[in-house]
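Taken together, the values in this text are just the output of simple stated rules run on the coordinates, not laboratory data. Treat the numbers as computed from the prediction; the structure is a model and nothing was measured. Cβ atoms are built from the backbone, for glycine too; each structure is taken alone.
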Structure I
Amino acid sequence: MSQSSNKILVVDDDPTFRQGLRASLKSSGYEVDAARNAEEALEYVRQHPVGIVLLDINMPGLGGLEACRRIRAAAPHAGIVMLTVRDAEDDKVAALEMGADDYLTKPFCLRELLARLHALRRRTIGEGVAQVPVLRAGERELLVEHRTLRKAGKDIHLAPKEFEILALLMEHQNVPLTHAKLLRTIWGPEYGDEPEYLRSYIKMLRKKIEDDPTHPRYILTEPWVGYRFRDPSGPDATTRSFDADDVEDE
């Protein structure tokens with residue numbers, strides 16, 4: 001385990017909340033630093049290794065969503081958990097699309113946060129990732145060591161959760177994986193009822209792996225079940241491909 005995997009950066013403009021959360025996490029065994037705003041957080045992650053960033057979504061100046069996008073670019077392997085008082089699904093989807101790994105609504109109990117952090121650390125240090133060096137389907141190759149998708153010879157960057165979801169799907173080609181299976185394997189056993197997480201990431205993955213994301217040939221929707229990865233050059237290539245819009249009907 002790398003030293004940075006135990007380092008947490010708390011980013012919140014509320015000094016009472018920031019200091020209280022920092023103290024609670026330190027007492028739970030984490031190494032914790034804090035930033036008062038998004039600008040400080042960006043400067044921090046550019047200069048220091050960090051395992052997880054706890055990022056408030058509502059801050060003055062540079063907002064949490066834009067900060068999330070920039071932190072993801074500056075620290076591509078760090079886990080990012082958005083903290084907010086809002087619980088609307090649109091807000092969750094927006095955070096995930098900016099690169100967040102998880103989303104926690106204030107107020108929350110320390111026990112729930114620690115469970116989320118444990119699950120995220122387990123994923124960010126690489127447990128459960130495919131052990132073969134390359135997963136192939138048609139002209140698509142997933143380079144496991146580099147966590148990169150190669151599409152027709154062109155390398156395409158994947159965010160950590162995008163890689164983990166795609167690796168799991170490609171490891172189980174032609175096998176439908178339920179929403180609960182995907183969520184619990186990728187996010188941890190505490191999950192299973194967060195379908196908006198999957199919808200957001202599948203949408204982003206389709207934009208990267210498919211020639212036409214609205215008519216997917218690789219990542220198929222199994223209505224009311226989950227998703228299935230198919231090699232369009234394989235023996236089941238004539239199987240009906242559900243449109244991306246079918247996801248909304250699950």
Structure II
Amino acid sequence: MIVKIHHNEKEYSIDLHEGNDLSIRNNFDGNYPSFFGAKSPSVKPNQSGDFIGDLEQGGSCNVPVASLDIHCTGTHTECVGHIKPSGIVILDVCPTGFIPATLVSINPIPANETSEKYHAPLNSDDFVITRKLLMEKINGKNRDGLIIRSLPNGENKKSRNYDKNPTPFLTHDAVDYILEMGVQHLLVDLPSIDKADDGGQLGNHHRFFENGKTISELLYIPDSVKDGEGFLQIQIPNWGLDAAPSRPIFYST
């Protein structure tokens with residue numbers, strides 16, 4: 001199916017069969033990314049009296065009960081309700097249609113190679129995504145979504161333990177630049193836009209949510225998806241929480 005989108009006085013055609021899935025599938029098989037000491041996602045059959053919801057155990061149908069840490073074990077999208085008692089849930093702010101978005105690949109640099117700011121102490125082994133790096137890849141406005149792919153881009157991102165393998169994060173200057181570009185929906189393949197041990201402040205989250213609407217984390221963006229412009233759809237379940245597992249689909253143009 002071909003969909004025509006009118007944006008900024010131009011017409012774009014996208015094939016709905018050619019979308020690029022940027023999420024990490026959760027098969028509940030132990031093969032998943034993990035962050036901040038999260039427990040493993042698990043699934044067990046529903047049991048009620050003599051009924052068991054598992055065909056392999058003799059039940060009449062499968063009725064699985066799943067348990068997962070939304071923020072720390074897979075692709076998810078969150079809103080300001082994650083960090084403030086705002087009363088806002090992800091359904092209130094996550095777009096239901098297509099939004100213009102840009103995908104960029106960034107090679108983070110050692111934190112001691114930039115003078116850009118961050119609210120927590122930086123160590124010699126910290127790597128950051130800076131305003132300068134973003135400006136080298138993208139400028140201007142008129143995009144609702146920004147997708148950042150960090151380099152190198154190994155497939156082990158799909159199952160990496162980020163407590164054992166520290167990950168890059170953004171500087172305050174980078175977040176400010178993203179907001180200056182008019183971005184409302186920020187997507188990254190990192191477990192957090194903040195340093196894991198920032199004293200619980202989540203400074204970049206607070207900074208972004210002053211004007212931004214959603215942050216999606218723990219994506220996996222295949223190398224086959226090239227940097228550039230396109231349209232984005234963020235698929236989430238109908239959950240009234242601060243965050244939900246999500247499936248971002250990117251249509252390159």
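Can you spot which of I, II the value 28 was calculated from, given it is relative contact order in percent (Cα under 8 Å, 6 or more apart)? Structure II accounts for this read-out.
Quick check for you: by FRET efficiency 1/(1 + (r/R0)^6) of positions 160 and 184 (r between Cβ atoms, R0 = 25 Å, to 0.05), which of I, II is greatest?
Numbers: I: 0.90; II: 0.35.
The structure with the largest value is I.
Please compute distance in nm of label points 7 Å out along Cα→Cβ at positions 16 and 152 for structures I, II and give me the label with the greatest value. Top value of distance in nm of label points 7 Å out along Cα→Cβ at positions 16 and 152, among I, II, belongs to structure I.
With semi-axes √(5λ) of the Cα gyration tensor in Å, for residues 8-103 alone coming out at 19, 15, 13, pick the structure among I, II it was computed from. Show your work: numbers first, answer last.
Values: I: 19, 15, 13; II: 34, 20, 15.
Label of the source structure: I.
When helix-only ellipticity at 222 nm (-39500 (n - 2.57) for each DSSP H run of 4 or more, over all residues; to 500) is computed for each of I, II, the one that comes out at -11500 is I.
For the set I, II, ranking by volume of the Cα convex hull per residue in Å³ places II highest.
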